[in-house]
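Next up, some structures in structure tokens.
Where a number appears in this text, it was derived from the coordinates with a stated rule and is not lab data. Bear in mind the structure is a predicted one, so any value in this text is a computation, not a measurement. Cβ atoms are built from the backbone, for glycine too; each structure is taken alone.
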Structure P
Amino acid sequence: MPYRLNTTAPPTRAAVLVASVLTVDALFHLYWATGETWPAAGEGSLSRAVLGTDVPFTPPVLLPLVALLLTAAALVVAHSRRPGHPLLRLGTLAVAAGLSLRALAGIYWLFAKETGTAFHWLNLVLYTPLCALLAWAALRVAWCKDAARAR
């Protein structure tokens, strides 16, 4: 029997998964905005491990990303709580689209970036699969219909 997506029950677990990972990512970026570089030895190695290139890890670069990640997490959770709200659905679809684009970029980078680097391996085993999973989970939340109207 093929799997059928239940679109009437609020996908709480999927929303919690997406929001949790995005919040942890935001906390890492907030930590790096203080000037710390753990788990890397310095800003350059951190940038190359996270992005595969040299980019400044400074508050003007990181704080907008922190705000974006936390907003995305809040949108997904809010939509799981009020699945009939069209703006929350649109926001959740935007989160899913952003995560899908990152996953697709990650697949491209597997072939375009130098192999053997920290970024290549992190992208292969962590970043790209996680973004693909989160994109699916965000879509699961976005597909949820208003449970009250579905009865």
Structure Q
Amino acid sequence: MTALEFHKTSTDKKALEEGAAFTPRFDANGLVTAVVTDASDGILLMVAHMNAEALALTIETGIAHYWSRSRKSLWKKGETSGNFQHVVEMRTDCDQDAVWLRVNVSGHDATCHTGRRSCFYRKVERRDGMAVLAGDGSEPLFDVKRTYPGAT
């Protein structure tokens, strides 16, 4: 299989916003933002980043790949946990510096490394003039310590 290539980013605004060429605009660190939602109910699962390799692998395989900024490495979502993200649809925004993945999650249907379905399991609220976090009631769907031994 040959590596997927992207068109060069166009300086023509109309071509960028209305054309058929996918010309992802990577930031200074070589990344685009990826917003990930559940294909069946639209729940926001996570926000991550992709470099050109992760983006190409995602398109080629249909399984979401990302770039870990903290580990500085490519990762195939679900490789350790078994909770793979199968891409149903990928979209890009008007200026092509972000992508939206609609996915079906296999395994425990959990996306977050805390074992929860979504990484967005806490609400920001105001109490006594302070911003505080309140859980949404979701619980881990798998044993995180067994799945990620040695992780903190």
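A few remarks follow.
- At a computed -3000 (helix-only ellipticity at 222 nm (-39500 (n - 2.57) for each DSSP H run of 4 or more, over all residues; to 500)), which of P, Q: Q
- Entry that produces 11.9 once mean projected area of the Cα convex hull in nm² is calculated, selected from P, Q: Q
- Structure responsible for 35, with relative contact order in percent (Cα under 8 Å, 6 or more apart) calculated and labels P, Q on offer: P
- When FRET efficiency 1/(1 + (r/R0)^6) of positions 112 and 136 (r between Cβ atoms, R0 = 25 Å, to 0.05) is calculated for each of the structures P, Q, the largest result comes from Q.
- If distance in nm of label points 7 Å out along Cα→Cβ at positions 72 and 96 is computed and equals 1.5, the structure in P, Q: P
- Of the structures P, Q, the one that 20.1 was derived from, the read-out being mean count of other Cβ atoms within 10 Å over residues 88-95: P
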